[in-house]
Structure I
Amino acid sequence: MTRTLRLGTRRSKLAMTQSGMVAAALTAATGHAVELVEITTYGDTSQATNELLSQIGGTGVFVNALREALLRGEVDFVVHSLKDLPTAAAEGLSLAAVPEREDVRDVLVARDGRKLADLPAGARIGTGSNRRAAQLRIARPDLEVVPVRGNVDTRVGFVESGKLDAVVLAYAGLNRLGRIAEATDLLDPADFLPCPGQGALGVECRADDAEMSGLLAPLDHAPTRAAVVAERALLATLEAGCSAPVGGYALPRHDDERELIVTGIVASADPNPTGAPASVRGSLTGPVEQAARLGAELADRLLAQGAAALMTQQLGEAQ
């Protein structure tokens, strides 16, 4: 009889849904039953719903409690939203699987079914992401960007109550909750770059647990892993965390899947006198097996274009 595996997960509805998907896939692949073990993180308990992620701890705010439970042996593996996972390797842990990615796009949920281009000047649009805020100001410097936090129900509720005209969310989360029909606009990732790792999940286990690593191996999706390796190398080389105004997206060339196209943007958190924030952006193409090098090289190019000054400004504001 196969043993029941313990999966550590955050308690939010979205985290439970995502972990349930991984649990079902693992059971189908291995025959092992999986028990979800709920773990509370600081990011879940912070009461400052209008506080930006950078102001409550930034990178790791949704991750550390899960990792600590894993290292203590309270669970056998954990599931993260990969965009929340720090780029530095965690001692004693292994990223054993990166399942196939969901749609990477950001979406708008707006009153009266409006698209981003249709929002009137001065409309109030909510997000807790510096990256989204910066790109919103680039696309529509005439809008008022309002910092918000909370789960999907909370943020969509701000629109339904009339407190905000729109909010920006991840397609992946809304779709996994069965609510993608509520999106009024799908933002093209060619113009509105997602967060590195957005739409992907990361499954960690203890580095010395060879049995668990072997069980998780069938869940790993090589194209997704290559893409997020490039995106996370971009982020790591910029020395930026998940709360920084950095967008990154890697995908195979449509005519040659052996080649990977990596695109990145670094933007100022605040608008300049013209209304739109300063930004630098670039793309790089190369062999998929060199994903990490591509991401790092693109970051170096962005730094050479002035990204360092933008990142320094962001770090100063977050302190």
Structure II
Amino acid sequence: MIVANALTKTYGPTRAVDSIDFAVEPGRVTGFLGPNGAGKSTTMRMILGLDRPTSGSVTVAGRRYHDLPAPLREVGALIDAHAIHPGRTARDHLRWMAASNGIPMKRVDEVLGLVGLESVADNRAGRFSLGMGQRLGIAAALIGDPPVVVLDEPVNGLDPEGIRWVRGLMQRLAAEGRTVFVSSHLMSEMAVTAEHLLVVGRGQILADCSMADFISDHAASYVRIKAPERGRLAELLRREHCEVSIDGDELHVQGRSAAQIGDLAGSAGLHLHELTLVRSSLEDAFMTLTADSVEYHATVGATS
């Protein structure tokens, strides 16, 4: 388990992380989301002892990372997959990591096989593609068979097969009872991987809840309708206490199911050309919640 208490990090006048409390529990994949500049990377670095908190604390299995006698056996991490000497082979990179924490050398071949790098294990890391580098970084995170795994953008550079493999790996690690904490900007992938979400913005916790609760709380489903007599239908639905908005040639309706809307339209003799339930997504919920926490906003359609 990872536990933070009043965790704070300041850089001059800037509070990158602002007195946050959270617990990442074992047995599930916890997604860590937030806009750029939200404090995600700083929080992960403090978990791993790479940055010192200004105040507060964060522990892994009840101890600070610096106090762990063999940290790779307690927590595995992928923060920067390129933090590898380019002249060192994949096998040698993992060997020195294993030796530094008293991990048996047979584990090197085990993790190389796990991530699919057996055939290039004796190639220099500097010649690896982005995806191969990611796989080596994941192998390094798992070298100590740790009960806690922290991954920052683990699918960056991977092809669809690799992304699917990482998803299955994280879910399998969680099913084994491990603590899995993963940060990603790929909302579609996080939506099918994580069970729990921790969302930050401007250094503060915005949400700490299950995936299902997060989506239902921050993005509403609606019924999309196309109809030749759009105005009459909108009036009818509003009289039935529905929330109706117009988007181009569509009506977006909340307050009734698609079946109920179809029945209402039919009873009024109104034809429908489309009647579709649009379910809310993780991306919709995330954008709604973090709209005020985005550091930079682009202007659509702006030209120089």
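All of the numbers you see were taken from the coordinates with simple rules; none came from a lab. Keep in mind it's a predicted model, so treat the numbers as computed, not measured. Cβ atoms are built from the backbone, for glycine too; each structure is taken alone.
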Using mean count of other Cβ atoms within 10 Å over residues 142-149 for the comparison, can you identify which of I, II gives the largest number? II
Name the one structure among I, II that distance in nm of label points 7 Å out along Cα→Cβ at positions 38 and 254 of 4.5 was derived from. I
Answer label among I, II for the case where distance in nm of label points 7 Å out along Cα→Cβ at positions 22 and 214, calculated from the coordinates, equals 0.8: II
Comparing mean count of other Cβ atoms within 10 Å over residues 78-85 across I, II, which structure shows the greatest value? I
Ranked by percent of Cα pairs over 27 Å apart, the structure on top of I, II with the greatest value is II
